[in-house]
Structures are given as structure tokens and as C-alpha cells.
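Peer 1: Following are the structures in question.
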Structure 1
């Protein structure tokens with residue numbers, strides 16, 4: 001349903017790991033935000049993303065627990081969403097994708113992000 005590649009990692013992007021967050025943005029990330037983002041290829045999402053689907057960071061799988069209302073649109077338009085690894089079953093923010101609470105994978109430029117049913 002969706003697959004993209006991490007092109008680069010902003011120098012301060014890992015600062016959000018303590019908050020169990022990864023901020024994704026396409027190539028068009030504003031300069032004031034780029035240092036905090038994992039920059040990805042802008043790729044369209046083929047289907048609606050739903051709780052129960054799986055997100056994979058390379059070979060590490062995470063169950064999707066909740067999906068903000070703007071996730072699909074934001075991924076399609078900007079490549080910009082926040083991944084939250086906190087297990088929330090209610091989407092508190094429209095641009096966030098909530099994942100099961102477990103250790104975040106150590107990704108690098110060239111790593112893949114996939115969303116599957």
C-alpha cells in the first residue's frame with residue numbers, strides 16, 4: 001500500500017527518540033524543520049491506512065494502533081507525518097500515525113518504510 005526510502009536524517013532528528021517520535025518529511029521540508037526530520041521520497045499512499053495494518057522500518061514490524069485524519073493526505077502532499085511509538089488507540093493529532101509501543105528501529109539513509117495490510 002505504501003513504500004518509501006529515507007533519503008537523509010536531520011542532525012537533530014534523533015532528539016525526539018526520547019519522546020518515542022520520528023518526524024517524516026518529503027524533500028520540501030522547510031529549512032527550519034529539516035534538521036528535525038527524517039527526509040523521505042514523496043510517494044503516494046494507495047489505500048486508506050487503518051489500525052491493525054503494519055508499518056515496517058526495514059525488517060522491524062510495528063502494528064498501527066491509531067491513524068490521524070490527515071495522515072494519508074499529508075503523506076501524499078508533503079511526505080510529512082509523525083510516527084509515534086506509544087501504543088495510543090486514539091489519534092490525538094491529525095498528522096500522526098500511532099504505533100505499538102516498542103523500541104524504535106535504528107534507521108539510516110537508505111532504510112525503507114513500508115505500510116502493509
Structure 2
């Protein structure tokens with residue numbers, strides 16, 4: 001019987017994917033928050049500049065690249081108070097054999113991740 005990842009587990013998987021990219025790109029983590037609905041997920045430094053990164057896990061049929069614009073502008077406005085840049089990182093996750101199906105525990109998965117999108 002298939003056991004699917006919970007919303008929190010999908011969120012953690014998305015955070016791991018984004019966190020690995022940030023590490024590879026030379027970001028230094030100041031804070032990491034993996035709780036659902038607690039933003040931003042990453043507060044990081046790169047080139048002496050503060051960055052806020054909001055991570056969202058998405059499943060089919062939701063588009064990982066589409067975000068809540070009003071919410072992201074609110075986050076950006078908050079980040080500006082800290083002289084920080086704001087980024088959205090949407091990660092689409094689906095079953096390894098068929099992206100349209102949910103991710104199962106201990107099974108391969110597919111992802112759609114196009115990197116960080118800066119909120120200007």
C-alpha cells in the first residue's frame with residue numbers, strides 16, 4: 001500500500017533541494033525555519049548582503065513557479081526594512097514514474113525547480 005509524503009514532509013524535501021542550491025552558491029545561513037506557514041524559510045548572507053528566501057512545495061496541477069503576489073510583496077516590504085533581498089523558491093514535486101501522482105515515501109520523485117525568483 002502506498003504511503004504518501006505529508007505536507008510537512010513535502011515542505012522539508014523542497015527546503016532540502018533549495019538549501020543544497022544555496023549552499024552550492026555560497027550562501028551562509030543565519031536562520032532556517034522549516035515550520036509550515038512560518039516565513040521566510042531561509043535568512044542567508046551572500047557577498048555581505050542579506051537574503052530572505054520563501055520556499056513552497058507544489059504538487060500537480062499547481063505550477064511551482066506561480067506565487068501569491070500580494071503575500072510576496074508583503075514579505076519583500078518587510079525584508080527591505082532589513083536591507084534584504086527577497087526570493088521565492090517554488091519546487092514542484094511528483095512521483096518518480098508519473099509527475100502527476102503524489103510523492104510516495106521511500107520512492108523516487110521528480111521535481112520541477114527553476115531556481116530563485118527575485119521579488120522586486
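Peer 1: State the single structure among 1, 2 that was used to calculate distance in nm of label points 7 Å out along Cα→Cβ at positions 24 and 40, giving 2.0. List each step's numbers first, then the result.
Peer 2: Numbers: 1: 0.1; 2: 2.0.
It traces back to 2.
Peer 1: Please state which of the structures 1, 2 yields 0.91 when Rg/Rh (Cα atoms, Kirkwood Rh) is computed from it.
Peer 2: On the way: 1: 0.91; 2: 0.99.
It was calculated from structure 1.
Peer 1: Out of 1, 2, which has the highest value for distance in nm of label points 7 Å out along Cα→Cβ at positions 32 and 104?
Peer 2: Greatest value across 1, 2: structure 2.
Peer 1: Another question, if that's okay. Here relative contact order in percent (Cα under 8 Å, 6 or more apart) was calculated and came to 33; which of the structures 1, 2 was it taken from?
Peer 2: 1
Peer 1: For the read-out helix-only ellipticity at 222 nm (-39500 (n - 2.57) for each DSSP H run of 4 or more, over all residues; to 500), a value of -2000 was computed from one structure; give its label from 1, 2.
Peer 2: Comparing all candidates, it corresponds to 1.
Read the figures in this text as sums done on the coordinates, not as results from a lab. Being a predicted model, the structure only gives us computed values, none of them experimental. Cβ atoms are built from the backbone, for glycine too; each structure is taken alone.
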